[in-house]
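Take a look at these structures.
Derivation of every value follows stated rules applied to the coordinates shown; laboratory data play no part. Small disclaimer: the values here were computed from a predicted structure and weren't measured. Cβ atoms are built from the backbone, for glycine too; each structure is taken alone.
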Structure 1
Amino acid sequence: MPALITLTLNPALDLATTTDHVAPTHKLRCGPVQRFAGGGGINVARVLHRLGADVCAWALAGGAAGTQVRQLLAAEGVPTLLQPISGDTRENFSVVETTTSQEFRFVLPGPTLQPAEWQACLDALATHTPPPRWLIASGSLPPGTPDDFYAQLARAASGRGVRVAVDTSGPPLAAALQAGVALVKPSLRELRDVMQKPLEHAADWCTAAQSLVHCGAADIVALSVGEQGAVLATHEGVWQAPALNVPATSGTTGAGDCFLATLVWALDRGDAPAEALRWGVAAGAAALLHPGTTLAQADDVRRLVRSVPAPMAFTPQP
C-alpha cells in the first residue's frame, strides 16, 4: 500500500485555453484547448509522483469526463484508485486573457453523491493495509456530502495512526479543524473566515496560525499568502518565507496544490519545518511557469528552491 494517498471527492476534467479579450455577449474565439486531470487531491498526487514519492491518487469518478481523468492520470503514470459513482465527473474551464494575462476560472459544483458513495470512502479507509503514513484530503466536497466528511475522515484515520492533511474551505474546513488534523493548508481568505478576524498584517497571520496549533486544531498550519509568500506554524515554532518572483505564463491555478504536495513530501522525508517550507514555496513558484494545470515540474522545483531564502522565525510580541 502506498505511503502517501491523496483523496479527491470532487475531481474534475480541467480545460484550459486562451482568448485575446474577455467581453460579454460576444463570441470569444479561443486558442487550442488543453486537458488535465484535476481536483485538489489529484493535483497533489501528480506533483508527488513527479518528485518520486510512493503515492496513489484515490478519487470518486463517473461518466465520460471521469474516464478521461483516468486516462490522463494513466498517461502520466500516476498510480490511481478511481471509485466509480453514478454521477458524471465535472468539467472546469479556465481562460487566460492574453492582452492582460488575467485568468478567468469557471468551477462547476460536481455531481451529487449518494450517501453510500461517500460512506464507502470512510469504510475503505479501514481496509487499507498497511495504512498510509499520510492521507491528503484536498478540494471541495461535492453536493450530497456532509460538511463534516473531512472531520469524520480525520477521526477514522487518526485511530489507525495516519497523518491527515486537509485543504478545503468553508464549513468543511471548520469541521475538520474542530476534529483536529495533522496538517491544514488554508489560504489567507480561508483563515480569515475561520478566525473571523481581518488578519491584516503578517504578525496577525503568524499569530492566527500559531493559535490553531496551540488549541489542537492542527499539528501543522501551512498558510499560503500568494504574492506575499507563506507561513508555517508547528509546535516547534512559526516561520515566514517570501514568494519567489518568477515570470508567470498564466494564472495561479494549481500553485497551492503544488505547495502542499511538496511540503508534505519534504516533511515525510524528515526535513525540518523551515526547510520543508522552502521546498513548498519553490513548488508554488514552479507552478506559475506552465499554463493551465500543468503543475510544477520536479526539475523546476529543485532549481528554484536554491533561490528561496531561509525562512524567518516569528517571535510573538509580548
Structure 2
Amino acid sequence: MNLLSRLLSEREWLMADGATGTTLFNAGLMSGDAPEMWNFDNIPAIQALHDGFIAAGSDIILTNSFGGTRARLKLHKAEDRAFAINQRAAEIARDRADRAGRPVVVAGSMGPTGEIMQPVGPLGHAEAVAMFEEQGRGLMAGGADVLWAETISSEEEIRAVAEAAANIGAPLCATLSFDTAGRTMMGVTSSAYAALAPTLAGPPLAFGANCGVGAADLVRTVLGLTEAAPDAVVIAKANAGIPKYVDGHIHYDGTPDLMAEYALLARDAGARIIGGCCGTQPAHLVAMRAALESHAKGSRPTLDDIAARLGGFSSGTDGVTGGDAPVSRHERRGRRRG
C-alpha cells in the first residue's frame, strides 16, 4: 500500500499544501521565469517552500514540477532535461518530507502541457502520453509517492495523464480546474468528471478540483463531485480568495479565517483531501488545520450556506448543483496554479 492510501485508511481527512507559484514569486521568482529551474538554481527557496507547508501541518506536499513536461520546458530551452528536472524536484521534496518527523506524502505535480489536444488542437494522444510518462518517470525516480495531475481542463488531457501513470505503474491523483460557470475551460462539469474518473486507465486514488475562481465556487464543485460519486476520495484545493492587482503584483484577498471556513465547508461537502491553491500561504494552512481539528464534521452545506460564509459565486449555476445561487461581484482575473 502506498503512503497516501495508508493515511487515507487511517484518517478522516488529510491536509494538502498551498501555493507554489505565489510563494516562489514572493521569494523573488520573476514573471516569465521557469519555477522548475529553481530546483537547481535556488534550492534553498524550494526547501523553504516545502518546509513552510510541512510546519503549517500539511500531510501532502507537491513537487515544484507543475510545468515539467517537454512542451512547457521547451519555452525555456530545457525540454531535453525534463526527466532530470522532475527527478530533482521530487528529490528535494522527498528530503524535506523525510525530515518532518511524521508521515508526509510527496505528490509529483503534473500540470497541463499548455497545448490543445486533438481533435480541437494539434497535440495527439500518443505524444501527450509520452510527455507525461517521461515526467512521471522522473518524479517517481526522485521519490514521489504518487503522481498528482492538477489544473487540467480537458477530458483528452486527463485521459493522457492517467494512461501515462498506468504505463509506469504509478498511483495517481487528479484535479481539474472548474472556472467558467462551474465548468472547466473545455466545458467539463463536476458530475461529468465524477463519471469519467473511474473509467480512466488506472483510475485515480483521489480526484477533485483545484484553482478555479474562489473558495465558494470550489466548494460548490465539491458538492457536485460528491453527489455524483459519494464513495470517492475527493480533493479540494481552492484559491485563497479572489486575485487583485495591488502595487504591481497579484494579491489574493482570502484571509486565514476565510480559508478556515472554506476547509470546514469542503469537509462537510465530502472532501477528504483539503488544501489551497493560488495565494495560499502557511498562515492560511495553520488556520485551516486548526479549524479541521477543533470542529466536528457538520451537515452537508447548501449553496446559501456556502455563500453566507465565503461570499457569492461567480455564476448563478454550474450546470449541476442548481440555479439561482447568490452571485458575487468579483470578476476572475488570470488563471494559473499556485
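Given that mean count of other Cβ atoms within 10 Å over residues 83-90, derived from a single structure, equals 23.9, which label among 1, 2 identifies that structure?
Working: 1: 18.5; 2: 23.9.
The read-out comes from structure 2.
Among the shown structures 1, 2, from which was the value 27, 22, 20 of semi-axes √(5λ) of the Cα gyration tensor in Å calculated? Label of the source structure: 2. When distance in nm of label points 7 Å out along Cα→Cβ at positions 43 and 259 is worked out for each of 1, 2, structure 2 gives the greatest result.
Given 2.4 as the derived value for distance in nm of label points 7 Å out along Cα→Cβ at positions 179 and 211, which of the supplied structures 1, 2 does it correspond to? Going label by label, the one that fits is 1.
2, 8, 15, 17, 17, 16, 12, 8, 4, 1, 0 is what came out when P(r) over Cα pairs in 5 Å bins from 0, in percent, for residues 75-218 alone was calculated for one structure; which of 1, 2 is it? Source structure: 1.
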